[in-house]
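Laboratory data are not the source of any read-out in this text; all were calculated from the coordinates shown. Since the model is a prediction, treat every value here as computed from it, not as a measurement. Cβ atoms are built from the backbone, for glycine too; each structure is taken alone.
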Structure P
C-alpha cells in the first residue's frame with residue numbers, strides 16, 4: 001500500500017482585535033462566506049512586518065485606519081479556513097495578532113472581499129467566531145482584552 005503525504009504550506013498572517021466604544025470587538029464576514037465571522041487578518045506581504053500587515057488588513061477589511069496601538073497579543077497557529085468556514089489542511093497559518101482601540105463612534109466600512117463588518121460584544125465572541133481555534137486563542141487572551149476595555 002502506498003501512502004500519499006501532502007506537503008503542508010506554512011503562511012505568515014497578522015491581524016487585529018479592535019476595541020470599540022462599548023466592550024465590543026470588530027469582526028468581519030467574507031463575501032463568499034455563508035455566515036462565518038472572523039477577526040480581521042491577512043497574509044504578510046514581502047517587505048512588510050506583522051504590525052504593518054495587521055494595520056493594513058484591519059483598514060482594508062473594516063475601513064478603520066486611525067487605530068491606537070494597545071499591545072502585542074502574540075502568535076497562534078491554525079489550519080487555513082476558507083471564507084465558507086471549511087478547514088483546509090494543506091495550509092497552516094501562523095497568525096500574529098495585535099490589540100487596538102479605535103476612535104469613539106467609529107463607522108465600519110467593509111471593503112474588498114468583505115461582505116460585512118460588525119461590532120460584537122466581548123461576551124458574544126464565542127458564539128460568533130467561525131473558527132474553533134480562533135475562539136480558543138481569544139479565550140486565552142480574554143482577560144487582557146477585558147483589562148484593556150476597562151482601562152479608561
Structure Q
C-alpha cells in the first residue's frame with residue numbers, strides 16, 4: 001500500500017450541549033433566575049417551559065424587547081397563559097407588531113382581540129378579514145371595521 005502523505009482529519013463532535021439541553025437540566029429556581037437575567041436564546045427556550053411560572057417570569061423580564069414579545073405572541077405553540085400575560089401588559093401592547101401578533105393568535109382572549117382590531121392598519125385589517133384561524137367574533141369585528149372605514 002502506497003502512502004500519499006495526507007492525513008484524514010475528522011472533525012470532533014461538538015462537546016457543548018445545546019441550549020435547550022443545558023436549560024433542561026437546571027432546577028426551577030435556576031430557570032427563574034435565567035428567565036430574568038438570561039439572553040435572548042435562553043428566553044426563547046424558557047418561554048416554552050411547561051412550568052407556567054417560568055414562562056411568566058420570561059414575560060416579566062426587563063430585558064425583553066418588542067420584537068421578542070411579537071415573536072412570542074405570534075408563535076402558535078406559545079401557551080395561552082403567556083399570551084394572556086402579554087395582552088395584560090400595556091407597555092408591551094404599545095408596539096404595533098405586538099398588537100398585530102396578538103390579534104392573529106387564536107389563543108388571545110376575544111375581549112383583547114376585539115379591543116385591538118380597531119387599531120390595525122388597512123392592509124392588516126384586510127388580511128384579518130380573510131383569516132380562518134381567528135374566533136368568529138373577532139372576524140366579524142374586523143369585517144365591520146374594514147367596511148365602516150374603507151367602503152364608500
Q | Identity of the structure behind 14 (criterion: relative contact order in percent (Cα under 8 Å, 6 or more apart), calculated), options P, Q | A | Q
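Computing mean count of other Cβ atoms within 10 Å over residues 48-55 for each of P, Q, which one ends up highest? Display every interim value, and only then the final one.
Details: P: 18.1; Q: 15.2.
Result for mean count of other Cβ atoms within 10 Å over residues 48-55 over P, Q: largest is P.
Of structures P, Q, which gives -7000 when helix-only ellipticity at 222 nm (-39500 (n - 2.57) for each DSSP H run of 4 or more, over all residues; to 500) is computed from the coordinates? Can you show the working numbers first?
Numbers: P: -7000; Q: -16500.
Of the options listed, only P reproduces it.
State the single structure among P, Q that was used to calculate mean count of other Cβ atoms within 10 Å over residues 56-63, giving 21.5.
On the way: P: 21.5; Q: 17.4.
The read-out was computed on structure P.
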**Q.** Entry that produces 15.3 once mean projected area of the Cα convex hull in nm² is calculated, selected from P, Q
**A.** Q
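Out of P, Q, which structure matches 79 when volume of the Cα convex hull per residue in Å³, for residues 64-143 alone is calculated? Show your work: numbers first, answer last.
Values: P: 122; Q: 79.
Matching structure: Q.
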Q: Tell me which of P, Q gives -0.42, -0.70, -1.34 when you compute log10 I(q)/I(0) by the Debye sum over Cα atoms at q = 0.18, 0.23, 0.31 Å⁻¹, for residues 72-119 alone.
A: Q
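Compare distance in nm of label points 7 Å out along Cα→Cβ at positions 40 and 128 across structures P, Q and report the one with the greatest value. Numbers along the way, then the final one.
Working: P: 1.3; Q: 2.7.
Evaluating distance in nm of label points 7 Å out along Cα→Cβ at positions 40 and 128 on every structure, the highest lands on Q.
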(Q) Quick check for you: by distance in nm of label points 7 Å out along Cα→Cβ at positions 32 and 112, which of P, Q is greatest? (A) Q
